[in-house]
Structure I
């Protein structure tokens with residue numbers, strides 16, 4: 001079970017970091033985000049995923 005948690009944690013952390021970076025870049029450079037998503041929404045969802053992944057990584061026992 002710990003391996004599944006660690007895998008999910010890594011997935012959430014990496015996808016959150018990517019979404020957060022894309023959202024922040026789109027906030028400061030309007031029109032850069034593909035498919036017309038709201039830049040603030042992407043940044044907030046990325047932040048949520050990143051924090052969730054980091055929390056899971058901290059809670060997994062080796």
Structure II
């Protein structure tokens with residue numbers, strides 16, 4: 001389902017899931033940095049999640065209008 005067809009409750013649920021994914025990947029990235037691992041993949045995932053989270057916030061703002 002695309003963002004523009006989601007209800008406010010669906011958007012809020014998706015936002016919760018995305019935030020949890022973001023926190024998990026950030027933690028994984030911190031661990032990778034500590035052991036001198038490759039973090040580029042994790043960074044790309046964080047950037048993608050940031051864009052998705054921003055889109056959800058923008059869609060939620062439309063419900064407040």
### Query
Computing FRET efficiency 1/(1 + (r/R0)^6) of positions 3 and 27 (r between Cβ atoms, R0 = 30 Å, to 0.05) gives 0.25 for which of I, II?
I
### Message
Taking distance in nm of label points 7 Å out along Cα→Cβ at positions 19 and 43 as the criterion, which structure among I, II has the greatest value?
### Response
II
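Every number in this text was worked out from the coordinates using simple rules, so none of it is lab data. Everything numeric here is computed off the predicted structure, so don't read it as measured data. Cβ atoms are built from the backbone, for glycine too; each structure is taken alone.
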